[in-house]
Structures are given as structure tokens and as C-alpha cells.
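Pasting the structures in now, so scroll down.
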Structure 1
Amino acid sequence: MTPITITSADHPAVQPFRDIKERDLTGRAGLFIAEGEVVLNVLLSSASLCEPVSVLIAQKRWEGLEPLLSRLPEEVPVFLATQEVLDQIAGFHLHRGILALGRKPQPLGLDGFLDQIEAEPRVSLVVASGIGNHDNMGGILRNAAAFGARGVLMDSACCDPFYRKAIRVSVGAALRTPMVRTGSASQIVTALQARGYEVLALTPSAEQQLAHYRPTARVALLLGTEGPGLPQEVIDQCTPIGIQMAGGFDSLNVAVTSGIALHQITTASLRA
């Protein structure tokens, strides 16, 4: 592998990396920008569902990253630039010194995805409804991967999980987690229930507490946006469930909620 040295931010080969805060590649021709060594390691791992297209790094990072970059397919170029030129390309100071351009996996349809996992004896899924904050989306994906959720289903009101910040907060889980984005939360719930899933709607108004819940073989956790939460008509479709709290609190950050709920489901399943 021979890296290509870039001496100008105007070099045509690095235009996809230009001014990424202002013109993020999310949603453009199925590409995304990944940042940092941890995320690059996931992108180049066997667990990744995505493909690397090119890599841009600071010259000072080359020696330390060469073993990792040696895993790149031969046809994927690696560009080197001084920190100054790299910052000019990115449009901000890129202290990690690592950017990668990746290609998203082919979109999954809900029925096709559920068919793929139909034969698995125990399945937990996460359903995200109206999650518009990229930090929260990244946290949900990270927790889903950490606690063995089989996939994350998103309604059409959710933000793009391949936005650069969401990928970074997920520590690369966005690149290895099967995801489906489709329709409304209500439609997703209906489709899951038709397949025998118990859908738990996380809500502070629930009488049943998560600590006392014993999961079925197929369970999905439905998470709503902070503030308004889930619409009552969607909660009414599901099994409402809450997390007991002290001190008069009745809600948590949605990413924190996902971690607590997934941990409870996982540990309860192991005891079953």
C-alpha cells in the first residue's frame, strides 16, 4: 500500500472530505464520513456491514496506523496531508487526524429483515420513534450492540444514523448493526406483533416496572423522543413498561433508558 500525499485542500481526490460540517455526506449517493481510529477499526473489521471508499489521515498518524490500514482492500486509496492541509480540507481542526469515506449497506426492508432472523430462538430488537438527536441515536446504537440486540428499527421521523456525529458517538456500532428505516412507529409495532414479538413501550406512565418483567422469546423495546415521548395511541398498541426512579424523577435520557432496558432484558433472558 502506497499512500498518496496531498499538498492542497483543492486537490480533486479529497473533495468528498471538504467542509464536512457544512456539507456532510450523509444521504448523498449512499456515502458517509467516519472519524477517528476507533470507528475506522470497526469499518475495516469483519463485523462491518459497510465498505471503505477512501481514507484521509494526517501525516503524523501514518506510522502508527499502518498496521490497521494494511487491512484495506488494495483498491481503496489512502491520502496523507499535513495537519494544516487536513484542517483546511475538513473545515475545522481535526485533532484525531483520521477521516474515512464509507459506503452504506443496501437498505433493509422490514419483512426481509424479520425473515432473516425468523429461525433464531431468542431475539431482542430496538424500535426508535422520532429520535432526532444524533448523540441519542449514537448512544442507542452503541447500547444495542453492547447488549446483543439483533437490530434497530427506526420510523421515518428518526435522524440519519450515518450522520458523522451519530457514528462517532456509537463508537462504530452504526457500521455493524442491522438497521431498518421505514414508515411509522405504529406500522412497525403492528408488523412485529404479527410475527409474535412482544413490544414494550418505555413510558413513565406505565404501571408495570421493568425490574419485574420477564421477557418472552421475541421482544422489542420501543423508545420515543425525549420530552413528548411516545404518542398515547402507540403506547396503547404495546405493553407499557417503566423504570422505577427516586426523588420525584419520572424520565431519563433516551439513550440511558435504552441501556438500562437492554441490560435488564439480556440478564433476565439469561436467567430464564
Structure 2
Amino acid sequence: MVDIKINSEECIKCGHCVMVCPSKILHQEKIGHTVEVKNPQNCILCGHCVGVCPKGAVLHSEFPTEKVHKIDYSAMPTPEQVLLLCQKRRSNRSFTKKPIAQGDMQMILSAAHTAPTASNEQGVSFTVVKNPEELLWVRKYTVSSFEKVYNLLNNFLVRPLIKTFAPALYAYIPRFARLLSAEKKGSDVILRGATSLLLIHTPENSRFGRDDANLAYQNASLMAESLGVSQVYMGFVMTAVRRDKKHLFERHFGIKGSVQCVMALGMPAFRFENVVDKKDISVKEI
């Protein structure tokens, strides 16, 4: 059972822990009064109370001293630096064969792991695929899935219906044809020569699994960008995974749950030199 106590000798009764607790476990009549702990069994282990206390007066059994680290706000990047990092983040598909340094991969994983999750479930897990044979398996798995779709869409009975009632899907037929042709010639148009794949997965019964995984993906993406590691969202692979009712992808990698995101990673052949503005921002204030 979770044990939460307030060190009365250190507590300055600021009430910050009371204000941030999402489960309303901490209570205080008003600022300056004693902080009390009620119904600790409702704790979701978010750590907000420990993180906000300026005096270390919140004693939480799940967050011992070695798990609590002081934030050095002077080391924080400026807002302008964060914006520049977001602006320069691009999908650079020009990978080299140079492997990603183990330390860099660990930083990417750590950044992904720190992302918030719904109800603080922390159910997001990761699988890193580096074995060339396994990377080739992912390519073949994806191409096989699209070949089935292409054959269906290109069926002489189905094609006219698709063209009439689903023109957006019909437009993909030539693209699928080019993709399959390129793969048959040995050109990797799926992974683009990436040396690693990061699979982000969540328990099958997770209500917000996809949302949690996408938050983790964004953290990993920005960390990769800051490290000079190229990253690309694997949309084709994820389309194949979501079409697969037998969950062959998860079973192949021994994943218990659902793969929600796949990121290709590798060292770039070159870097982008310019930030190119996107379309004008669309904002509605109400």
C-alpha cells in the first residue's frame, strides 16, 4: 500500500502539494494550515506532490530520495531554442549505414519514457529493432500487406466502384504500383535504409494507448532531432499493422499488446540548412 506522510518540521504549509494533487489526497483548510493526508489508496503515483514541494517535506513510499532530482532552471533551453528545434525537425530519409550510438539511443528512449500518460498509467513500452534480418522482415511484411490492397483495388470489378465512390483511395493505386515495383527491384522505399526501428506499444486494453504512444513519439522525435539522429514516422508500416487482424507483427516481435507507432532511425547523410515556413497558421479564438 502507498504510504504518504508530511514532515511537519520541514513543511512550510505553502499548499502547493494540495493544489497539484489530481486525486485530492492532500488537504489543507487554507494556506498556512497543516497539510493532511486522506485516502492515500487513491494515489495514481504521478509524483506531483513530491515534485512541487520546495522543502522535500512530502514523504512518499514510491518516490524515495534517490528518485527525486532538483531541477536546474538555469540549464533550461530558451523558448526561442525550443521553437527552433521544432521548426528544424524534418523527416530526413537519407540515412547512412553508420549505427546510432548506444548513448544517443538511450537518450531517445529516456525522452520517450518521460512523456505523460492518461491517469499516469505509464503503460507505454518500447522495442528497438536493429538486426538487419528483422528490418528486412518488416519491409516484406509491409509490402505484402500493400500488395493485397493493391490487388483488391485493381480488381476489374472493384476498381470502377472505388473510382466513383472513393476517389481519394483510387488515387493511391498508381502510388501502390510504384511502391511494389520499386521493392521488386530491390529499392527500399519502406524503411529507406534506416538502421533502427523504434516500436512504441501499449497494453491491448489501454483506453488511451494510442494517445499515450503518440506523446512518447513526439518526445523521442525531438530528442532525436537534438542529437542529430534522423527520424521518420513509418506510416506505411503502421497502416499494415492496423490492417492486420491476426496481429502477426506483434506476435513476430513477442509484443504483448498493440504497436501504436513505429519510428525509423538512422544517421543522416547530410543535414538541412534552412527552416522553410509552413502555411500560415490557422487559429480560432473563442
> 5.4 is what came out when distance in nm of label points 7 Å out along Cα→Cβ at positions 8 and 184 was calculated for one structure; which of 1, 2 is it?
Replying inline: 1
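For the read-out Rg and Dmax of the Cα atoms in Å, a value of 24.2, 80 was computed from one structure; give its label from 1, 2.
Considering all the candidates, the number was obtained from 2.
Out of 1, 2, choose the structure whose coordinates give Kirkwood radius over Cα pairs in Å, for residues 200-263 alone equal to 12.5 when calculated.
Checking each candidate, the match is 2.
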> To which of 1, 2 does the computed value -8500 (helix-only ellipticity at 222 nm (-39500 (n - 2.57) for each DSSP H run of 4 or more, over all residues; to 500)) belong?
Replying inline: 1
> Taking distance in nm of label points 7 Å out along Cα→Cβ at positions 128 and 144 for each of 1, 2, which is largest?
Replying inline: 2
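Every number in this text was worked out from the coordinates using simple rules, so none of it is lab data. Computed from a predicted structure; not experimentally measured. Cβ atoms are built from the backbone, for glycine too; each structure is taken alone.
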